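Given below, in the form of structure tokens, are the structures.
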Structure 1
Amino acid sequence: MNKKFIALAVAAAAFGTSVQAVELYNNDGSTLSLGGHVSVGVGGSEESDTEVQATSPRINIEATQDLGNGFTADAKAEWALNYLDGGEETFSTRLGYIGLTHAEFGRAVAGTQWAPYYNAAGVADMPIAFANDFIYDNHGALGTGRADKMLSYSNAVSFGNNGDLNVAVGWQGSKTDTLGDTDNVKVDDRYQVALGYAVAGFGINYAYVGGDITVSGNTETAQSNVFSASYGSYGNGLYIAGVYAMNDYMNNGKNGNEDLLEETRAYEALVAYSLANSLNLSVNYEKVEDSKDDLTVTETTAIQAEYDLSPKLRTYAGYQFDLRGEGTYKGNRDNAWLAGVRYFL
């Protein structure tokens, strides 16, 4: 068992951003910290006006408690911040969970959390401005990103120089939710499993999530099989990642038809290189295909740069080329741009 497992697990999954927090309290086995970031930029597209935008700002608090006998408990609450629209709702839930971790027995978490599925699907979801979009179609209800009301268990085994094996499972109970443009969808119990193996900077991953949904009296299985591979560490030299997902009733259509698509294939690729002065340059590509009708739903590629002005202040800029969909998914070309700054709390 990898003895670093507790530290990695309690730190929380924060792909694509620095994990930074200010420790407010540390005494007698208990800690309390404040984290998150305020991100703001100027951006627009060919179909929308240039304006000041927020880029996934959030604030979180996290507490840990040493319970003895190798057990550590932790609790985290994280909220998205709305600081640009005066009079609108300021906070909305991103994460909220309690976890229990042991170096040998693994980690159990209950609440709204990053799903095990994201361990595999999120390896290319790194840049600040433009990253992996298809993961976030109905991600809370279907369990592909920040999964709502989830119970999960994970463990890791180290084979020394031969690498590390990570295993995780998750469950979400049934509920009624909104998926795409469709309201009052009955989402039955959902189950998922994720496997990952990392050695010498290389990582390969697989995850499955599935469960029935009922839309207008018709019951279908909303499921995804995702495979991914990566090399390196984002923000430290060369980083390469690729994702391939086979989805049924997981992704939404576009251009006025936001219903769930019966069968899709999704692709994401990222190549990034970070210089010694912290300048991180990247190129990413994403495509979602309607496999039933053999049409491209969305296709984009983006060039991006990130640079640290200080340990807590990061600038970013990106330009995304809209390669457009096909057939009923082919809208007007909508290239987009965004530049801004992120301040880590």
Structure 2
Amino acid sequence: MTRTAFIGECMIEISATSAHDGDEAASAFGPAKLSYAGDTLNAAVYMARATKLIAQQGKSAPAGNGQTADATISYVTALGTDPYSRAMMAAWKQDGLDASLVRQIDGQLPGLYAIQTDASGERSFSYWRQNAAAKQLLQDGYDQTLATGLAGYSMVYLSGISLAILSAKDREKLFAMLATLRNNGARVCFDSNHRPRLWPDTATAKAAYAQIAALSDILMPTFDDEAALFGDASPVDCAKRWLDAGAGEVIVKNGALPSTYVTKTGETGTVTPPRVERVIDTTSAGDSFNGSYLAARQQGIDIEGAIAIAQKIAACVIGARGALVPVDDVTL
């Protein structure tokens, strides 16, 4: 059995339920759906869904390679004890996630954000997260509790958002915990998912990314974000920069263009994604790719095969509205 933990923040989501033809007031205050989402939570859900799908369709690597579809996938965050926090945890369990390592803090609440999507499927966000419970995940000694709880896990996944919401002191606690887990056999996986507004300055973000790169076995950045932050000229340049920083396996997502992979053992190549006739909503495109890729790799599928599976699931996700959409009908 494999055990994977996703560490980060899940927020309450408010999203418009219909298009408003450019009417900004109607788009902001019209009918809306109340749900929840977060980049690492989305990835965890899609890992669970992809794990089942891969097994159902017989895509796992041949038996005997030590891999298995029997997996525990845990989501790690901090929430309150309020009805919304309790409802989120109940929903995660229904989706096959383990919530036993969630820290619940009396008197605290989840963060909140509103999402609007334009005619081309591109998103814009408004956030209320300054006092979100997730920012306190590693405080009051919970870092030690979490380190004990994660002992024996085979994989830990986090993102740039997971790092950015923490104080500098708590980030150092996280890095120390990841180093210990990695030394004990866990693989660390990371998506920079850079969000400038969450960092005090670019230098702080780059320093944190350098630290996590040295701890990471699998890195899954998005080229547009990386080019804007680091000035990378191409996906290959992006991948090699992360390799030079210490990563072992890098997959650079690039929207409708081919995904590029490079490894420290010398493997390199590209995989072209399927054509999507109509993009409805790009929410969770990268998250679904990441979770699905890790599910495939956990089941012994090689890099190119895992990328192809992740691309197919991401293509399904962007063809529907919302962060978490059914993928049962995807043919891998």
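Read-outs throughout are calculated quantities, based only on the coordinates presented, and are distinct from any laboratory measurement. In this text, all values refer to a predicted model and were calculated from it rather than measured experimentally. Cβ atoms are built from the backbone, for glycine too; each structure is taken alone.
To which of 1, 2 does the computed value 19 (relative contact order in percent (Cα under 8 Å, 6 or more apart)) belong? So the calculation was done on 2.
So if we calculate distance in nm of label points 7 Å out along Cα→Cβ at positions 186 and 298 for every structure here (1, 2), which label has the highest result?
Greatest value across 1, 2: structure 1.
When helix-only ellipticity at 222 nm (-39500 (n - 2.57) for each DSSP H run of 4 or more, over all residues; to 500) is computed for each of 1, 2, which one produces -1000? It traces back to 1.
Source structure of the calculated read-out (semi-axes √(5λ) of the Cα gyration tensor in Å, for residues 106-273 alone, 27, 23, 14) within 1, 2: 2.
Hey, log10 I(q)/I(0) by the Debye sum over Cα atoms at q = 0.12, 0.20 Å⁻¹, for residues 194-313 alone derived from one of 1, 2 reads -0.43, -1.18; which structure? Before the final figure, lay out each step's value.
Working: 1: -0.60, -1.09; 2: -0.43, -1.18.
The read-out was computed on structure 2.
By the measure FRET efficiency 1/(1 + (r/R0)^6) of positions 218 and 234 (r between Cβ atoms, R0 = 35 Å, to 0.05), tell me the structure among 1, 2 with the highest figure. The partial results should precede the final answer.
Working: 1: 0.30; 2: 0.95.
Biggest value here belongs to 2.
Of structures 1, 2, which gives 35, 15, 4 when semi-axes √(5λ) of the Cα gyration tensor in Å, for residues 114-153 alone is computed from the coordinates?
Value 35, 15, 4 for semi-axes √(5λ) of the Cα gyration tensor in Å, for residues 114-153 alone corresponds to 2 out of 1, 2.
Of structures 1, 2, which gives 18.8, 58 when Rg and Dmax of the Cα atoms in Å is computed from the coordinates? The read-out was computed on structure 2.
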